[in-house]
Structure formats: C-alpha cells, structure tokens
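Pasting the structures here.
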Structure I
Amino acid sequence: MVNGAIGVFFDWRTGSKAMNIAFLGLGEMGSGMARNLLKNGHMVTVWNRSPRRAEPLHALGARIATNPAGAAKGAEIAITMLADDVAVESVTLGENGLTAGLAKGAAHVSTSTISVGLSERLTAAHAERGQEFVSATVFGRPDQAQAGKLFVAVAGSPDTVERVRPALDAIGQRSFVIGEVPAQANLLKLAGNFLITCVIESLAEAYALTAKGGIDTRKVHELLTETLFAAPVYRTYGELILAGKFSPAGFKMALGQKDNRLVQLAAEKLKVPLPFAAIVRDRFLAALAHGDEELDWSAIAKRAAEDAGLTQI
C-alpha cells in the first residue's frame, strides 16, 4: 500500500504480485508492453495522446484515462514510453501531468530513451513531491515488445527497483540493475543505441566492399553471422540491409538521429570523444536530406551503397 490508497494483490496465475499500473504512451513499443502487463494479471490504466490507440487495450481489460494525471491517480507505479524529451517532460510535469496524480511514495518508471539531463531533472522533481523515479530503459524492437522479450536496463533506489520488478518481469525477458542513479540507465541506453548504429554502418560498409568485389553478399552475411558475429543485432540488421526492408520502420530515422544527438551531448559533458558518433551523425543527416525520415534507422546503410556507386548492396 502507498499512503493507504493503493492496493496490490498476489496473482495466482503468474505467481507474482499484481500491481495497479498507469501506462502512458501507446506507440508500437508501448502497446506491446501494456498488453503484456495485462496478460500478466496487472491492473492497467492507459493514456495516449491519440485515444484511439487505447481501444484495443480497453478490450483486454485496461481502463482508459483522459489525461496523464487521471491515469496516475491511485496507481502504484506509472510507466512512460514516449518518443523524446519534450513528450516525457510534458506528460510528466506539464498541466495535468502524471506528477499531479501520482501519490506520495508511488514511482514513475521511465522506459523512454531520453537525455541524461532530463533524467536528472525528473529525479529531482519527483523527490520534491515525495515520489520515486526509476529509469528502466529497454532494448528491443516492437516485435520483442509484443512478445515480452525486451531487455531492461534499470537504475534507481534499490528498494524502489525491487518494488517495480513485477512490472519489469512482465515486459522483459531479463532486467539488468545498472546502479542507484536513474540517469545511469539512460546513459547506458544511449551507449547501446550508439553501438547499434555502429553495427549498421560497419555492416553496410562491409557489404558494399564485398559486393563491389563480386562476392554474393548473402554468403558474406551467412558467414559473418554464423561465425565471428553470431549475435542478434548483426543478424537482424544485416537481413534488413540486404533485403532493403526499411519500411515499416521498427525505429524511425528521426528517433535514431535524436539518440545520436543525445549520446554526443552526454559525451561532451563527460569529456569523452566519440569519433564514430560523428560519422553516424552525418549518415543520419544525409538520410534526412534524402527524405528518409519515415524509414527505419537502418536505412542509413543506403548511404554506404551510394558512396560505393551501388544502387543496392
């Protein structure tokens, strides 16, 4: 119980504590995450800027709120999965924001990819209101969100992290506790996304090189992903690049460019050079200049092909 207002119960179907949860942000990732919370027996109230996205979840038992404060009222935790800093700050601290409805002692769990600076501001803002803040950033694409197979990097007060664990277990296959400062999870998420873009860029360059040398890039992909680079990120993005399957986007180009900007800001503050991030930055800008903003971020690979004089890798 939080201030005597929030009830929790044990769900005998799942063997874990079911929670009263507010979920805000029902895009491709958020919809799958909220669906898995419901499937695991949690009581879920949802809110989305576009109300129609809440309707399928209402059919599964979710309650629909008309604003973030209403969604957070009576919730033990409020989870946000939103696009960027502007959206997270507005939904959290704006008029009828979730802080207005969240009880003292309740927790805001941010799963969004946001800046380190905003994470620090949210930590302070919630503390002023007697609320808890946890960053639980997620790795995975929409199909993994639907399947409850995300990986979660979580940071915050140990007691609060443990309290929100049943919700994290519902949305992910494994959670990694990074530290006690929420912003640490945000920094790690930005570093992880930076590495993914480096994988995309290096694969595109390697495929362009071997294609120009007359080698079947399918055979290149098969060898690399079954030997030296037998990891999901290489297999997934290698397949997308070779198939030229950049639409529908699992992660839009503009969001990738946003994360590249945020990781460079974090690196600048910490005085850490990231030369590869600058290369990827130019790939993103070129992609946007070519009108690729609605494509998947892996479409930055198109630029490597063009540089090599190829229409397709």
Structure II
Amino acid sequence: MPITIAAAFFQNLRSALQKHLKGRLSNTGATFSRFAYAAPLALVYVLALAALTGEPLPRPNATFALYAVIGGLAQITATALLLYSFAFRNFAVGTTYSKTETVQTAIFGILILGDPLGLGAAAAILISLMGVMTISVASTRMSFTGLVTSLGEKPALIGIASGAFFGLSAISYRGASLSLGERGFLIRAAFTLACVTLFQTLVMAAYMRLREPGQVTAVLRAWRIAAWAGASGMLASAGWFTAMTIQNAAHVRALGQVELLFTFAASVFLFHERPNRIEVAGIALVVGGILILLLSST
C-alpha cells in the first residue's frame, strides 16, 4: 500500500513536469525524456541496492527477456495510442476509455499469469473505474449517454486499445520480475526496471533518430526540467515495479487510482478551483473503490 501510494504521487509529479516540456519538445520527445533520464538512475539504483543488501544481481532468462520486451513495447505503444487519440476533436472519449486499463489488467492477469481475483477486488475495480469515468465526463461536455454511444467510434477504440496495452505492460512487468526466481522482491523489481528502462530508451532513441531527427538533441538541451521528470518517473516506476512484484498487478493499478486524489487535492488547495458535483461524486466512487479493495485484501 505505501509503495503504491508513493508511486502514484511521483507519477503525478512526473506528469506535471512533463507538461512544462511540451512547449519545447514534441509529444514523442516529452515521452522519451522520462526514459532517457530515468535509465541511468535505474542502473545506479539496482547496483546500489545490490551493494547494500549483498544480494547478487539476478540472472536473466528467456522468459524474463520475453516478458520485458513485451512489456516495454506495450507501454510505448499504449503511450503512442493515447497521444494519437489527442489528434481527434473528441479526444476526451479516447482518454476516458483508456481508463479501462485496470479492468483489462485484471483480465490479462487471469489469462497470462493465473492471478486470482476475488469478488471484493473485482467490485472495487469496477467501482473505481466508474469513478474515473465520471470525473472524465465531468471535466468535458460529454454526457454518459454520449460516452456509451461513442463506443464504436475510432477515438473510443483507440482509447480501449491504449488501456489494453497499458494493462499488458503491467502484467508483463510482473511476469518478468516473477521469472527471476526466489530472490528478494526489491532486487528483482529493481533489476527488471533497469533492464526495461534501458531497452525502452534505446528503442525510442532509434525511432526518433529516424522519424524525428533533432528531438534527441532537444531532449538533452532541456535537461534542467527533463532530468527532474526522469528522476520522478524513475521513482514512480520503482514503486510500480516493486508493488507489482509482491502483489496482483490489478490490485496495484486499482489502488494507484489514488493519484486522482492528489490531482483533486492540488486543484482545490493549491489552485483554489471549485469542483462541481459530478467531480465530487466521481472522487467519492474512486475512494469507495479503494476502500473496498483494501478491506477485501485484509
């Protein structure tokens, strides 16, 4: 629980920092910055952890490599699809449907890893999903009816696909970490994080070299903000990977919805914005889902 909550906090911070980069970098460049500056920190983290604990680094195997590659590519694809959905006029539909990630993570967990999902956890995930989608509707001109009728439209399908790939990446990371044997969960999670982040950095750097020449240099020039975005992103990823090593990924992603509470609190107490009733109802559903999840896990 505390690891997941910390991960959600740092992810919220990373997202805020990345928004400052959008004026200087392309969407792909802003995404790349989270990997490029996180990779060296992830390597330092796993080496320092091994030195402090005295545990040897895990030995990767074919199963680990397969899960790591699938997870890394799935996360990049999910992000690309989400960014692509922004090109549509009704991009809010795609963004909202991408929030089905938690449900799809649970399905992939059952099918791929055989992770069990109790009735309490399933109810918690569905309730928190309703809360997230309620908040999404409240912040746009969409109605619930319009959201449902748009299900067959391209933005909705792209959003669902984005959520599916995010869910697949979460399950793959858990599978990669579990494949490393019975070593301590911290070293397994850190090793998986370092390998995946380095792989994603190399893949994205090669892609940008071909498709967006000059963006890699722009990312390096924006180091004053990008470095902090990378650092907060690495801390968030370290939390996610660690939590998903020791617990069902669907539970972790559902509890991770607490990130919305941080955003809500910031808007109210820092920016003095007044939420409407629908937003408050959505937050209440998210909180209710999280509480049910916690009670069903005890």
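At a glance:
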| read-out | value |
| --- | --- |
| Which of I, II leads on Cα Rg over 2.2 N^0.38 Å, for residues 18-113 alone, largest value | II |
| Which entry (I, II) yields the derived value -15500 for helix-only ellipticity at 222 nm (-39500 (n - 2.57) for each DSSP H run of 4 or more, over all residues; to 500) | I |
| Label whose coordinates, when FRET efficiency 1/(1 + (r/R0)^6) of positions 26 and 210 (r between Cβ atoms, R0 = 30 Å, to 0.05) is calculated, return 1.00 (choices I, II) | II |
| Of the structures I, II, the one that 0.90 was derived from, the read-out being FRET efficiency 1/(1 + (r/R0)^6) of positions 74 and 178 (r between Cβ atoms, R0 = 25 Å, to 0.05) | II |
| Distance in nm of label points 7 Å out along Cα→Cβ at positions 42 and 170 - structure with the largest value, from I, II | II |
| Source structure (of I, II) for relative contact order in percent (Cα under 8 Å, 6 or more apart), computed value 14 | I |
| Among I, II, which structure scores highest (criterion: mean projected area of the Cα convex hull in nm², for residues 98-281 alone) | II |
| Structure with the greatest value (metric Cα Rg over 2.2 N^0.38 Å, set I, II) | I |
| Distance in nm of label points 7 Å out along Cα→Cβ at positions 58 and 186 - structure with the largest value, from I, II | I |
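Just so you know, all these numbers are worked out from the coordinates, no wet-lab data involved. Note that this is a predicted model, so its numbers are computed, not measured. Cβ atoms are built from the backbone, for glycine too; each structure is taken alone.
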